[in-house]
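Listed next: structures, encoded as structure tokens.
What follows is calculated from the coordinates using simple rules that are stated; it is not laboratory data. Not measured: the values here are computed from a predicted model.
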Structure P
Amino acid sequence: MNRYEEALVKSFKHDGHLHRVWLENWLVPSTMRHPDHVKEDMYVLINSQTPIRESDGKQWVSKIPAVTFFIPKQWFNVVALIEECGVRYYCNIASPPYRCGNIFTYIDYDLDVIRMADGQVQVVDQDEYEHNRLTYHYPELVEQKVKLGLDQVLEYIEQGRTPFHDGTVRWYYEEWKRLLDESREQ
């Protein structure tokens, strides 16, 4: 079935309070996922100009189209941002995703990896991670999983593993846009 389903994405902090909600996302049907993504049982979501609600209730709209990849059992997720200069990958070090219906949730552990369109890689928000590690009293197991997630996402990037393929990211977005335009014309 080639039907995109609406989905909600919620991120939380370690103590359970809501961090951020992406209000309009579209789940790519399993029949349209790339074989590599099917093999890893990845969830692929697309959004464009989605409203985002912060924990304090403030809301804003993302201006950059994105394709998000949630990989079960991995301590990171990947948001591919489709910009004029290329695809920038924003990787959240986070708990594995939890899916309940079409609501996807995860715990954000602050540490992030950005792979720029030109291939440069930066690890960011280390100070935020250190602050929250102490504030929320991360258990040793969580700290180990966070380190493992960081190491794994850096390895995926270095090896050019899926989902770090610009062409596939663009295909997902363009195909979604095409089908959306067709449904509006009917």
Structure Q
Amino acid sequence: MAVSLLCAGVELHPPEGEDAKLLYGWRNDLSNLALWNPGRRPIDLDAFRAELDRFESEHVYIRLMVRYRGETVGTVYAYDANLVHGWAYMAIYINPKYRGTQRAIAPIAWALLVEYLFTAFPFRKIYAEAYGFNPLSLKTMRTAGLILEAQTPQHFFWNGAYYDMFLFALYREQLPTTVGKFLDKRR
């Protein structure tokens, strides 16, 4: 099966040039940081470089930048991969001005990376975490056909309250009927 990392104006590409500056800016955007990073404090450029190098070397299996119609608008990555047992986690960050269902950038980018991971590597399932304060993410995962495998009550503190953490999984066998179907409609 040939895999394309391009669909409906969304393209995944390896980090290059100015992408580190974008990652640094997103890392320090405290209004959105809790959606994708456990850190809660701004850091300087040197600390960011050390944090990123450590995270990339210890956790990230593959990171790609999300480009929409020529502009880099986010990042999607697989992390904490376990090739012995055949699973990995995935996360995505999209610049707030590009979020929303009208363009479906996040679901397309997520689906492109899932398709690539299942095609190029021996993963049998991909995990994704979502938090109760992020209803768009929860709705997207449920709509995409991911299976809820766990719910941890009051796991994450944000904005004065504790929220549940939801762990979803997508299995390799689901690829044609979920991710494949979703991407095929847009290709």
Structure R
Amino acid sequence: MDADATRSQLAAALVRVASGDRAALRLVYRDTSAKLFGVCLRILNDRSEAEDVLQDVYVTVWRKAAAFDPGRASPITWMVAIARNRAIDRLRASAVSRRMEPIEAADAVSDPAPAAVERVELAQQHQRLAGCLEELEPRHSAAIRAAFLDGSTYEELATRMSVPLGTMKSWIRRGLLKLRACLEG
């Protein structure tokens, strides 16, 4: 059957659907469901959602078949427009429902940033540490900062400060003991 004959047959079936002919609706469904399902599936990208929308499309065709005007569009164009619009409506509705979580769901959303109290405590600890580092001898403080904050090795520090490795280890050890006493005090 050529395209014009198929179009005429489908238009005639839609006219019969408008008068309540269920057999005509079965014919329309048989001839168009694969194409309309493809339209819905392409838009929704979910088989179950596409099947639901396709059902809505045929309910709409059943109700509004009398509004079909063969002078304005071919039957398949009219039905594809219905399917497309229904699928887009479903897509928009599901996007809104995903955004509109109930307020109770807020408990389940975690915030990776530390709470305000934790940030204040952390800032206070940093201030105490900075104050205690200032109380150390400058070379001990510099060695501890370089070793623990910059990641320098004892060997690198000894070379950089032109002291024997044992001396550098002693400076850091004594500095850490004083730092501990200061922080605990």
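Which of P, Q, R yields 27, 19, 16 for semi-axes √(5λ) of the Cα gyration tensor in Å, as computed? Don't jump to the answer; show the numbers that get you there.
Numbers: P: 27, 19, 16; Q: 24, 20, 17; R: 82, 20, 11.
Traced to structure P.
To which of P, Q, R does the computed value 3.5 (mean projected area of the Cα convex hull in nm², for residues 75-122 alone) belong?
Details: P: 3.8; Q: 3.5; R: 5.0.
Derived from Q, not from the others.
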